[in-house]
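Next come the structures, one after another.
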Structure I
Amino acid sequence: MSEAGSSAGDGGPSGPSGLLDILNVASVVLDTEGRIALWSPQAEELFGYSAQEALGRFAARVMVHERHVDLVVKLFADVMATGQSWAGAFPIRRKDGTTRLVEFRNMRLMDDRGRVYALGLAADQTTVRRLERNVAMATRMVAQSPNGLAVLDTDLRYVSVNPALERINGLPAEEHIGRTVREVLPRLDADALEAAARQVLETGEPLVDRSTTGRTPADPDQEHAWSLSLYRLEDARGTVLGVAVSVRDVTDRHRAAVEAEAARRRLALIADASTRIGTTLDLERTARELADVAVPELADVAAVDLLDAVVAGRRTSLGPAESAVIRALAVRAVDEPDALLAADQPGQVAGYAPDRLITECVRSGRPVMVAHVKDDDLGRIARSPDAVGLLARAGVHSYLAVPLIARGEVLGALDLKRTRNPLPFSRDDLLLARELAARAAVQIDNARWYQNARTTALTLQRSLLPSHPTVTGGLEVASRYQPADATTEVGGDWFDVIPLPDGKTALVVGDVMGSGIDAAAAMGRLRTATTTLASLALDPAVLLEHLDRITQGLDHSIATCVYVVHDPRLGRCRIANAGHLPPARVRPGRPPELLDLPTGAPLGVGGVAFSTTDVDFAPGDQLVLYTDGLVETRTHSLDERLEALLALLDDPARPLEEVCDLLLGALHHPDNHDDVALLVARALPRR
């Protein structure tokens, strides 16, 4: 292991080393006759004699066994005569009679007067051998270890490095010694590493298996990962010497973990998409849900675009020279104002030339990926030169478009861009985008066809509803029809105002149970039948009986209906009810009330008689007819909602158009996905 030399230098004397304390080296000085002149405390411990007992005595008699005396005397004479030192192991005899093998170093000394002495240094051989083995083992392990090993001093400068660390860092030992990690490896997170090393120096607690990543001169183009372990080094006296660092390259494990985490996140994203995309049958909302899932996990900017012909319900295919007419449905980005300005805004229709990448994607039905976007590529991504500049300013560096394909038809494309995420789109990203697009395309297609069917049903229903004058037969009339929200099929609610002979007027509000085109068609047939029967001047109950029989023939349809005939000459209304909610009557000077009518059975049930009720209806009185979509909710009881209805009818003089707007705005609850038909009539003064 390559090491730096150590010296007190200009800093003055350094602290004592603990190594000599471990060896416990004994010092003995003999005069020319072999008598003991000096006797160290360590000698007392090693031989068992105190200084008083040893000083002045012949060393051979004190320190060795009788059978070795002649040999020792000869060795002593050789050292004193030749001046050459002698080293070796020799058995000594302690005061207690036991023997011990001791390592000796003997040499001749001379003082300033020319007097000669012999110096003997002795240490227990067992201790010496143990230290030798430890040093040999440590030296061999450090040199041959596959892990990088280093020692940093208390200033966190390299003191030594082993060959493995030289290979890991790509630098020879001499370029480490005396320098800090920051100086040697500037492309690592030196602040974190130095903070960890200082923590170990201060606390003595090791840090084991701490991960870090970066690049070294050994492989400057690839990021590697290492596991670091740091330990504080102390000598036998507890003096802190520095920090030992073990470095293990775990790049393969790190990459495997990163890939596993990426796979886990991809699976989580797909699972998230399964629950978040297609929560409704609203086309724009489904597109927004897809864009929301893609950002920021997959891209920094996402747009969902459909071919305009597809939105209109037509199949289309593009030829090689044809432009693509694209309708933007959703765009999503986080803190990317330039990229958002460059994108087509939701609802906007734009033409993309044949050479544009999104045109290529929807024409071929295959993904288009530009992993590393260059300036020339931006012209094929953006719709216009202005958008090119915005995308360049946003820093778009990677692009991916995948087709939205459902039931064999290309609907449009999911358009993805990266600006903040430094990584280019990869093969794995492409597979993930295709999976998201495939799942979302089915939901988008369902929403598209549902929306087309709903538009058809709504058009049919609106065409069946009447267009009536605001004043007729002694009544001022206002009405509203509000279809269900875009996520719900059109229902069968209707109203009608029918002029009758003798200045009378029939008012009708009904609700065919069910939804969709079937309900709208049934509603149209019932409205036509009601108009025809009303012209016969039938009693309201009799008219409902005819409607009941007609309804029974409408493919198991069931409907509720309230039928009112107003006679201005008598100042009254004749009312029959078929399972419908009761009308509200508002009279000046009196509190609003729900009319107490026999409820009757819904139309289509059959076999139940209906009854007619006469109620007073003087000039200035109001009658409010409505369907259940106005008052029913999932969270409130019907009684509570009807009380709320009456509370809003507090002003008999309020204009009827305002009454309609007030009731719809205050009562039509967002969680009630049902149509509303509302009809309000006020009796006019007699002429």
Structure II
Amino acid sequence: MYLLVIFLPLLGSLTAGFFGRFIGYRGAAIITTVNVLLAAILSIIIFYEVGLSGVTCTIDLAPWVASEMFDANWGFLFDSLTAVMLVVITSISTLVHLYSISYMDGDPHLPRFMSYLSIFTFFMLMLVTGDNFLQMFFGWEGVGLASYLLINFWFTRLQASKASIKAMLVNRVGDFGLALGIMGIYSVFKTLDFATIFACVPHVHSEVFIFLNTKFHALTVIGLLLFVGAMGKSAQLGLHTWLPDAMEGPTPVSALIHAATMVTAGVFMISRCSPLYEYAPDALLVIAVFGAMTCFFAATTAVAQNDMKRVIAYSTASQLGYMFFACGISQYTVGVFHLMNHAFFKALLFLSAGSVIHALSNEQDMRKMGGLAKLLPFTYAMMTIGSFALVGFPFLTGFYSKDVILEVAFARYTFSGNFAYFLGSVCVFLTSYYSFKGLFAAFIAPTSIFRSSASHIHDAPIIMAIPLMILALGSIFVGYTAKDMMIGLGTHFWGSAIYTLPQNSVAVESEFIDQLQKFVPLVATLAGAFVAFFINVLYSGASLSYTFKNTYYGRRLYIFLNKRWYFDKVYNDFISYTAMNFGYIVSFKALDKGSLELCGPTGIAYSFLNTAKYISRLQSGLIYHYAVFMLLGLTLLVIAVSVWDFLELIVDIRILFIYLISFLFYNYYSKRISI
């Protein structure tokens, strides 16, 4: 049963991928969806056995690498953390598969699309079930490959192709950091097995690396390198630029990437490595600061976006910031709880946005919507539930995790805790504003729909509606149902899956903070909703926002936020252009086509041929010419022998010889070589 959960999606993917032309798009859709559905049912059973009953299961499947002291096996670890991730991944993936059947109806390449979705699910399951870092890295790279294939599914679109390449390259940067971190782990622990490493952490917490004659705390360096990998996959500040561009793929892809797979991999890895991070407090400080800054950056950027899917994408980055700074203050359980809750309402938002886009003939600009509440009542209800859960409205799913994150940050009483609490509280207001702005602009404000789009507008068909209804129920009830079990005081749900040092636990203190602080998120949420209503509905006809954007500072601020804080421009101008310029001007033209060809076999061959041609002209057949050449040669030889010792004191003769040869023949052969 445990292995079937992992390999059922792989079986469905291979069937749809290799035999899709024979079974047809209906057969491919049914096989992949049924396989993932069976995996979801088995995941719920595993959740009962492992999570609720507290029976951890390990499976040693087969040897993988056996080389001297380095051993790595195909092994699977099923503990409480894995059980939670299995339920989230398989349930969301099942609903996305079902949604895609209707959303992608009519696409001639539906079998390929369903195959990619299933292989994405398989690699994510491999990532969360691996019992060693090498197997986790296998799944880590696999989800990167699957995301490239899915984002680039419509490969004839230039923007989709560029977005997929960007996602792959940015993630390579993070994956390089993760690979270095895994090498560092092996250097210190001499193994990559989770159980062995985490058991040995207290005994090696004072180990150091010596680099450039400087000592560095080994666990801190390892923790930071692992965090670089998490930054790439989970789109934290610096390696976040691929995430909004990933919207070029079909909407179900966006829902799967942003809700249940890929972007959650970084949070999972940090939580899995909690025993290691507890002994690396400096690494935790960096994680908390970066998480808070990412939360603020993404929220401010989302405020100035007009593309519906792009707003939700930046919302994902902002919520991931919440999860990371929760982990950075040692509250891993709260971060994973928010990860689970976020999966339901973020999938609901993306799939509801896909329903709107599907109804409006692929229109994504919110400025060209409006008045959809009467035309799409079901989608409006689903979008409203998702938005309320996202902003943390009381008693919905997001409320039970986001508010707790802010409370434990306030109760931390450290720089990282106060910094995260301040930015997190500001982001509550911003999240409320852009969520309700999208809701009002698309459904409440006066309509701006083109007549061609409105002529055949339709609400979600039944196959698209069923996943939305299930996700809506999750967005309402999951947080309330699981709160006491997962983050309640004294709960034994997590067992040994997540470890926190006693001095880093602030769960009790967060229950007794000032009552005023607990009302801050609610006040910020209501304020953001009121401002959004005031600007986008009450005074939409007066164009209040347009008037503000026409002022000097308003225009500057809007451009700054709309252009994503100019991160892409800085990367393009100072990194990408410099690298491409070096690759073409220096590496290709000057070295490959210049020096290497000049001094290589081709250049030497031309040198000898040309030299022989000019020497042959000296053979005039006249004796006195030969006598003069012999005299000149003898004179030069005497001079060279006389000054040889003197030249050796000034310069290396070999370098002088190379210089003279290059100087004499460069002009002749540079014309023959195509530069």
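Quick note: the coordinates plus some simple rules give every number you see, no bench work behind them. Just so it is clear, the structure is predicted and the values come from calculations on it, not from any experiment. Cβ atoms are built from the backbone, for glycine too; each structure is taken alone.
Annotations for the structure displayed:
- Source structure (of I, II) for distance in nm of label points 7 Å out along Cα→Cβ at positions 22 and 230, computed value 4.6: II
- Origin of the derived value 16.1 (mean count of other Cβ atoms within 10 Å over residues 334-341; candidates I, II): I
- Largest in volume of the Cα convex hull per residue in Å³ among the labelled structures I, II is structure I.
- FRET efficiency 1/(1 + (r/R0)^6) of positions 110 and 590 (r between Cβ atoms, R0 = 41 Å, to 0.05) - structure with the largest value, from I, II: II
- Which of I, II yields 11 [relative contact order in percent (Cα under 8 Å, 6 or more apart), calculated]: II
- Which entry (I, II) yields the derived value -22000 for helix-only ellipticity at 222 nm (-39500 (n - 2.57) for each DSSP H run of 4 or more, over all residues; to 500): II
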